[in-house]
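Before anything else, here is the set of structures, which you'll find just below.
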Structure 1
Amino acid sequence: MNQPWVWSGIDPVALQLGPLAIHWYGLMYIAGFFATWYLVRLQLKEAGLWERRISAEAYEGLFTVLILGVVIGGRIWYTLFYNFSYYAAHPIEVFYIWQGGMSFHGGLIGPLVAGYIYCRKHDLPFLQLADRFFTVAPLGLMFGRIGNFINGELWGRVVAHPEDVPWAMIFPQAGPEPRHPSQLYEMSLEGIALFVVMWSLRKKAWPAGAKVAVFLIGYALARIFCENFRQPDAQLGFLFAHVTMGMMQSLPMLLIGAGWFFWLMRRKQ
């Protein structure tokens with residue numbers, strides 16, 4: 001029988017320049033932001049909205065606001081719902097985002113609120129822009145999960161029968177048992193697979209906001225599935241039975257996305 005691969009990890013610091021440490025986790029975020037900036041701009045040009053409805057200046061301002069929304073929303077949500085007692089005792093570490101600890105659900109709500117306010121203030125079509133951003137959002141998720149894997153964090157549950165899961169890995173920080181590489185599962189489903197679906201739908205003549213709904217449905221289904229293989233956060237464990245915090249926070253996304261999509265389609269008819 002093949003021995004499980006021991007994941008020794010990669011040095012989380014990609015480059016050290018004197019006192020300045022550039023972390024892989026941060027580089028993954030930069031890669032995600034750059035891919036989003038380029039592909040949303042491409043979609044706006046395809047739809048004839050670039051410069052005619054969205055100026056380059058307005059787009060740059062919106063993008064800056066959205067980045068702040070992702071980082072601030074993701075960090076605050078993680079602090080409140082995933083590790084509040086720790087950060088209450090170590091408040092300065094709330095700002096140590098290079099150490100990991102971002103919540104997708106907060107990283108979703110933050111830019112939605114920030115983007116809506118910005119679009120209202122600058123008279124921009126919020127839902128049309130949201131459709132384009134959510135079309136490429138899975139790429140950001142993909143890069144984020146790569147960052148989790150590099151850090152050797154958010155590992156999966158113990159594999160009861162390693163011979164049936166030849167890709168099981170041992171994460172030394174989690175103990176000697178072989179585990180599911182759940183970071184790679186999430187990278188594949190929430191990231192790559194969902195991006196392929198969303199990108200193939202980008203030219204669908206659906207009502208504004210429908211692609212946001214599809215993303216909410218797709219992400220929620222992928223996340224709930226992957227949570228069955230991911231080890232719950234140590235400080236939380238299972239909320240009840242085999243239900244995790246990730247499942248509980250993804251279920252409203254699924255319901256809202258499905259309800260919104262069908263409402264939009266009925267309204268169109």
Structure 2
Amino acid sequence: MSEAPRYLLVDDPRPGIRRLTLNRPDKRNALHNALRTELFAELEAADRDPEVRVTVLRGAGKCFSAGYDLASDTREGHPFYTAMGDGYWPRQVAEGWFKIWDLAKPVIAQVHGYCLAGGSELMAACDLAYAAEDAQIGYPPVRLMSPPDTQFHPWMAGMRAAMELMLTGDAVSGSEAADMGLVNRAYPADELEEAVLAKAERVAKIPSDLQQLNKRSVHRAMEVMGMRAAIRAGTEIQALGFHQPSARAYLKEISQGLTKALDKRDAQFGDYRTKK
């Protein structure tokens with residue numbers, strides 16, 4: 001018998017529905033390699049399980065996920081091998097999110113609270129996404145570090161909205177995210193869980209052998225338009241970010257104290273943790 005996940009909660013709330021809950025609430029469900037390893041293993045297990053037709057992914061505590069765990073060592077414990085060298089990290093995570101994209105069965109993101117940086121990449125990798133109206137979805141690392149590892153924004157939000165998100169690092173609410181296409185719909189926070197389960201039940205009514213083709217038909221259309229190639233090319237642009245003087249100086253500040261560096265980054269914008 002395999003060891004139970006340490007950083008995930010796994011349950012089956014209704015017939016045909018597997019639910020995975022990111023379970024690092026004290027760290028705002030920050031994504032380190034141990035959590036990512038468990039996540040991929042459980043998603044693949046659900047994809048193989050004939051009793052499961054759809055997976056719901058959510059976060060424990062106050063938020064979905066505040067992003068990658070910058071305090072962890074990203075060089076250790078990868079869930080799968082990625083060729084090393086400059087830009088290996090964005091390639092690693094982009095390849096990981098495409099593993100979710102390529103699963104046979106649909107995956108639904110249930111987003112509340114912060115959904116930032118790598119957390120928003122995880123949301124984007126899911127087939128459907130539903131958010132609390134007051135969720136905060138954004139990519140603040142563009143302010144002093146780099147463009148995203150997985151550059152999904154123009155594909156989901158369009159050029160103008162994507163440009164505004166990239167040039168400010170601002171977050172949008174769940175309601176705003178629904179308006180621009182980052183998520184499917186937004187609901188009042190206290191109605192989100194039931195709304196997601198109701199949608200998952202409808203998805204689960206369709207047999208998996210047909211549903212994988214329905215899912216793939218949309219993905220293939222996006223790939224023909226260049227989405228996968230653009231995201232892979234974007235990993236190299238992201239890697240360039242770490243060679244810029246501003247980013248190098250900021251990474252030095254992070255090494256001297258992560259919380260202080262994050263607060264300094266966002267204080268001039270008056271948002272995220274520095275919001276009054």
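Assuming 18 is relative contact order in percent (Cα under 8 Å, 6 or more apart) as calculated from a single structure, say which of 1, 2 it is. Computing relative contact order in percent (Cα under 8 Å, 6 or more apart) on every structure in 1, 2 gives 18 only for 2. Each of 1, 2 could give FRET efficiency 1/(1 + (r/R0)^6) of positions 20 and 188 (r between Cβ atoms, R0 = 30 Å, to 0.05), but the derived value 0.35 comes from 1.
Given structures 1, 2, which gives the highest value for mean count of other Cβ atoms within 10 Å over residues 52-59?
Structure 2 gives the largest value of mean count of other Cβ atoms within 10 Å over residues 52-59 among 1, 2.
Upon calculation of distance in nm of label points 7 Å out along Cα→Cβ at positions 108 and 260 from the atomic coordinates, which of the structures 1, 2 produces 0.9? That value comes from structure 1.
When FRET efficiency 1/(1 + (r/R0)^6) of positions 196 and 252 (r between Cβ atoms, R0 = 35 Å, to 0.05) is calculated for each of structures 1, 2, structure 1 comes out greatest. To test your reading of the models, identify which of 1, 2 gives -14000 for helix-only ellipticity at 222 nm (-39500 (n - 2.57) for each DSSP H run of 4 or more, over all residues; to 500) when calculated. This value belongs to structure 2.
Of structures 1, 2, which gives 3.8 when distance in nm of label points 7 Å out along Cα→Cβ at positions 84 and 164 is computed from the coordinates? Structure 1 accounts for this read-out. Thinking of 1, 2, which structure, once P(r) over Cα pairs in 10 Å bins from 0, in percent is computed, gives back 7, 30, 39, 20, 5, 0? Checking each candidate, the match is 2.
Every number in this text was worked out from the coordinates using simple rules, so none of it is lab data. Worth saying up front: this structure is predicted, and the values here are computed from it rather than measured. Cβ atoms are built from the backbone, for glycine too; each structure is taken alone.
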